[in-house]
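Pasting the structures in now, so scroll down.
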Structure I
């Protein structure tokens, strides 16, 4: 069984504070990520949202924040209502001059193996690549 995490990295032409705010400010999150009803970057804060393939079933995601290092790292559990398995999503930021490198890691995906094709590692690779390389990039670096 493949137990390697999904890792997606990207450097943004944006200062670290701007990227951190995009990851942790509720109003900004809603503009590029999922439609989360409420979000606070505090350990123990629980949030949920629905998501899934555009032409397929939607799943209720249940998350709880497990780590916060202000301006550098936020992590939360990621599981699905009514399905076995529990994973962790970790967003880490690294200052590189006036740019910021983001490293996203999603660990524990093998725990979703019995849940069917909608929970395949390939789907997570595609989803995280979209959020890191398209949605967040376009939010942080809008075309002028």
Structure II
């Protein structure tokens, strides 16, 4: 009997505690939700800024790669021109024909490398601009939330 009385008393106490719990107003719920959204936007913004920094660091490397490959392509083209001129003076020489063919192949490969490097640089620049635009949009959203 005594045990049952203690259990009943504890049950009544638990029920009264749950009834007297603090009620959260809708305004504070909205405020908390806005803070949560602001934090999410801030996190995305920081991630995008980190990605932008990585891409900008790659920009110098890609630019130097473009200039090196363009220079090499120009050298190969000049060499190809020399070999072709040598071949025109003696069109029947097999060694000169082979050198001219190899030089032409080398010039073609170097030109292809130069085009790819240039395309990669342009793609990187587009990615950077796109990311900057997204960062600006997120910063605008964040400032309108606050």
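Readers should treat all values here as calculations from the given coordinates under stated rules, not as data from a laboratory. These figures come from a predicted structure and were not determined experimentally. Cβ atoms are built from the backbone, for glycine too; each structure is taken alone.
Miscellaneous remarks
- Looking across I, II, the calculation of semi-axes √(5λ) of the Cα gyration tensor in Å, for residues 6-69 alone that yields 60, 15, 4 traces back to II.
- Structures compared: I, II; top value of FRET efficiency 1/(1 + (r/R0)^6) of positions 38 and 134 (r between Cβ atoms, R0 = 30 Å, to 0.05), i.e. the largest, recorded for II.
- Entry that produces 35 once relative contact order in percent (Cα under 8 Å, 6 or more apart) is calculated, selected from I, II: II
- Among I, II, structure where helix-only ellipticity at 222 nm (-39500 (n - 2.57) for each DSSP H run of 4 or more, over all residues; to 500) as derived comes to -5500: I
- Among I, II, structure where distance in nm of label points 7 Å out along Cα→Cβ at positions 30 and 94 as derived comes to 3.4: I
- Structure responsible for 51, with percent of Cα pairs over 19 Å apart calculated and labels I, II on offer: I
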